[in-house]
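There are structures below to look over.
Here, each number is a calculation from the coordinates, and none is a lab measurement. Given the structure is predicted, the values throughout are model-derived calculations rather than measurements. Cβ atoms are built from the backbone, for glycine too; each structure is taken alone.
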Structure P
Amino acid sequence: MASDITEGAGNVFADLGLPDAADRQTKTRLAMAVNALLKERRLKQTATAIILRIPQSKVSALANYRLDHFSVEKLMSFLNALEQDVEIVIRPSREAVGHTSVLALTYAQDPLKGLPEHS
């Protein structure tokens with residue numbers, strides 16, 4: 001039995017041939033992190049709008065991953081407003097062309113707990 005399954009390149013937007021695939025993937029991953037925090041905190045859309053300083057209609061768009069009107073920078077600012085640090089790391093590429101990726105780290109507890117204090 002032959003299989004017609006094709007392995008993806010790691011970016012569904014690129015696999016679908018959509019323009020700005022890397023930007024779309026970055027926005028989606030950032031929005032996933034924002035939405036996970038909002039869900040964890042059980043915030044209503046009105047409270048979220050106040051915290052993120054955006055209209056409630058934009059909160060609805062964010063929750064439904066309609067991200068066309070959000071920049072990567074704006075999504076990162078939402079994470080900051082939700083008491084998250086955002087780090088950008090630049091390093092030499094192992095391939096001929098560099099790539100952009102987003103990695104969201106979450107901690108169930110304080111990641112520094114139990115480590116010796118530095119003065």
Structure Q
Amino acid sequence: MSDSIENIKQTVIESLENMKAKDIVVLDVKPLTSMADYMIVASGTSKRHISAVAESVYLDAKAAGIKSNMEGEPGSDWVLVDMFDVIVHLMTPDTRKFYDLEKLWTMTPEGGKNGSNE
């Protein structure tokens with residue numbers, strides 16, 4: 001595993017914590033997809049909070065020399081910050097519950113969670 005990917009992940013987590021993002025979950029998706037190594041999912045307390053957190057993650061990544069893109073309109077229920085090897089999903093709690101990315105990205109091809117057949 002590349003140290004730079006770990007550094008990106010750590011930069012994101014620190015930015016999320018500094019901006020008081022809620023329920024931060026880091027998903028190792030390497031075994032499931034080639035599009036990223038990690039997905040980080042976090043909630044904001046409001047649409048405005050989500051926008052501020054996304055902007056902070058984006059600017060902190062830029063300051064660290066990490067290429068990134070931000071997708072989602074200001075005031076959205078869901079904003080994505082893509083750093084290629086690390087993808088950050090910021091959502092309102094209701095949107096997060098509805099899409100349940102944590103469950104989706106922890107399912108194995110056999111249909112069970114973490115290798116079980118739940």
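Tell me which structure, out of P, Q, gives 18.6 once mean count of other Cβ atoms within 10 Å over residues 31-38 is calculated. Answer by label: P.
Could you tell me which structure in P, Q was used to calculate mean count of other Cβ atoms within 10 Å over residues 23-30 as 14.8?
On the way: P: 18.5; Q: 14.8.
Traced to structure Q.
Structures P, Q were shown, and P(r) over Cα pairs in 5 Å bins from 0, in percent at 2, 9, 17, 18, 15, 13, 11, 8, 4, 2, 1, 0, 0, 0 was computed from P. Quick check: 16.9 is what I get for mean count of other Cβ atoms within 10 Å over residues 47-54, calculated from one of P, Q. Which structure matches? Source structure for this number: P.
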